[in-house]
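Pasting the structures here.
Every number here is computed from the coordinates shown, using simple stated rules; none is lab data. Remember, it's a predicted structure, so these values are computed and weren't measured experimentally. Cβ atoms are built from the backbone, for glycine too; each structure is taken alone.
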Structure P
Amino acid sequence: MSKQRIQEIIVVEGKTDTAVIKELFDADTIETSGSGINDEIIAMIQEAAKRRGVIVLTDPDYPGTKIRQTIIDAVPEARHAFVNREDAIGKKKLGIAEARKDAIVEALNNAVTFTKDQTSITWEEFLALGVIGHKDRRDKLCQAFCLGHANNKTLFHRMNMFGLTYAEAEAALKD
């Protein structure tokens, strides 16, 4: 059975949260690195919000609330999904990764837009941009679209995640 595709990009705290989201949905995530959220991650979330929309899904604890508030201040248009504290208690931790799966599904179903999968740039187009083997070109694209530091594979994934086209990338490289 295929998973539902979520249009918005889900903002989570870490890798284990991403793994749970991807187990349940066909979705893209941005990880804040927990309380390590910084200006580069905020810029990425702002760009994602413009292009596809974002939904914040942080742990129902003090650090999660603090991260959520940082995002609210920077990206007021962000949507929010909440898992109740009692639904997110694990054996040793409290968090999204420990939450009941049905609680996560319910939280996101109340905040997301489902869509069909899309590819905005093909691998052939990505190769034609000439970024492989040219770190300066790759870095220029990452900076132009607030994609954070990325290797080739990550850049390709993020370009599709943000819906960037070959024409947009080519134009950014010419500037």
Structure Q
Amino acid sequence: MKKTTTPNVSGYHLIGTIGELFRTGLPKIDVLHDCGVYKVIAPSTYTPDFKSESDIIASNNVLKPWTISRLRDKWVENTNIIYIGLAGARSPRSLRKRLSDLLRHGRGNTTDRGPHIGGEIMWQLVGYDRFEIWVQPTSMPPEPRDEERRLLHSFFDQYGSLPFANRQL
């Protein structure tokens, strides 16, 4: 049995699971009007399984698929944090807008540039609909970018890599 470190979500707000948000949309809550950071977190019992090439093509939500061996190599053991993202890197952008992009991309409503290509390898995981999205509002830029970098550096220091679906600091 793997030991999974419980992610710190103190000060964060649970928005819902990706599956719920696909069905009902984002909730109408004030924190989503702010810039901020967010975490995508798998259930503590989650074991990674990767979609077949035909399933990936059919879902239309992965623009640049990775091979299963590359995905396996990218998987981070002992944590259930899948992705850390932000809204408002250089200019004010709400969590609602950024998460809407993430969900639109996840549903397969994409162009050749996204709308949320960052973290898209998450869509190659079986069971991503059970992943939770947690948000933490911040003040205006550059605070969201600074907080995301702090979180990513902290994760890297602890696990020796970035979260599964993050590709750069």
Legend entry - Read-out helix-only ellipticity at 222 nm (-39500 (n - 2.57) for each DSSP H run of 4 or more, over all residues; to 500), computed value -13500, structure in P, Q: P
Inset, instruction - For the read-out Cα Rg over 2.2 N^0.38 Å, a value of 1.06 was computed from one structure; give its label from P, Q. - result: P
Inset, instruction - Compute distance in nm of label points 7 Å out along Cα→Cβ at positions 129 and 161 for each of P, Q and report the one that scores greatest. - result: Q
Inset, instruction - Using Rg/Rh (Cα atoms, Kirkwood Rh), for residues 41-136 alone, single out the structure from P, Q with the greatest value. - result: P
Inset, instruction - Have a look at P, Q and say which one yields 22.1 for mean count of other Cβ atoms within 10 Å over residues 9-16, as calculated. - result: P
Inset, instruction - For structures P, Q, calculate relative contact order in percent (Cα under 8 Å, 6 or more apart) and state which one comes out highest. - result: Q
Legend entry - Which of P, Q leads on mean count of other Cβ atoms within 10 Å over residues 65-72, largest value: P
